[in-house]
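Listed next: structures, encoded as structure tokens.
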Structure 1
Amino acid sequence: MWWLIGIVAASLTTLGFVPQVVKMWRSKSVLDLSLLTFCQMLVGSSLWLLYGLHLKDPVIVGANVVTGGVLVLALALYHRFSRRKPE
């Protein structure tokens, strides 16, 4: 039972930034976003990944590998769109 709760929790938090990434891609804008938030979450996710590796917990490891990937994509989009001039 607890394993299932862990899977659901990891899925929800892992995919939490996907709507923001989609919005950035569609709008080509990052004007109302905080770079610090993305950086802070990436550091936190990286630390969770290390913790999961230490525990050999596949749920923690998998969730944070995916979260890290989503956040790296978000940072790349942030960098790309923050250099654009508003239309």
Structure 2
Amino acid sequence: MLAYVLSAHAEVVIANRSIDREWLEQVLERPERVESDKVDPALKHAIGTISAHGGRVLRVVYKDAVDPRLIVTAYFDRTLRDKS
């Protein structure tokens, strides 16, 4: 398992959005793809389908240059639904 910590914002939104930590770890460890952030080059986006949540696509935004990784936010990306 990859080491990571959650930012204060990530802790709040993960709870509010009912995102299971197991899903976060799944996407971080085995992303279907990884994208660079369009605004902040220090951030990466790990993207993966969560079959246990109706096939919705989870996007995990994290800072990779720190150890452990810092998860900034996570959300189900509606723009990627049925496209992954």
Structure 3
Amino acid sequence: MSRVSTFSLRLPNSLKAAVEKMAAADGTSMNQFLVMAAAEKLSAITTAEVFFSERKGRSNPAAAIQFLTRIGGEAPHTDDQLPS
């Protein structure tokens, strides 16, 4: 069994009410809901960090410029162009 820690958490009343409502709809306790929310957030941040750190060394600025300035394809929409 994993060890757990207990700590006080200060939530604005409106946020606490929203968490209680979502936890009830989910059929879980407020504690379990917040634990899962924290785990999901940590997973998302870690996944993004790994995703971008794996790709940062593979960039090729010359190839990117070549792609962006290629001839052909659809012209940029007027709202996609930089102002002159």
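Values quoted throughout were computed directly from the atomic coordinates according to the rules given, and no laboratory measurement underlies them. The structure displayed is predicted, hence computed values, not measured ones. Cβ atoms are built from the backbone, for glycine too; each structure is taken alone.
Given a value of -19000 for helix-only ellipticity at 222 nm (-39500 (n - 2.57) for each DSSP H run of 4 or more, over all residues; to 500), calculated from one of 1, 2, 3, which structure does it belong to?
Checking each candidate, the match is 3.
Any idea which of 1, 2, 3 comes out highest on distance in nm of label points 7 Å out along Cα→Cβ at positions 14 and 70?
3
Using the calculated result 18, 15, 12 for semi-axes √(5λ) of the Cα gyration tensor in Å, pick out the matching structure from 1, 2, 3.
The correct label is 2.
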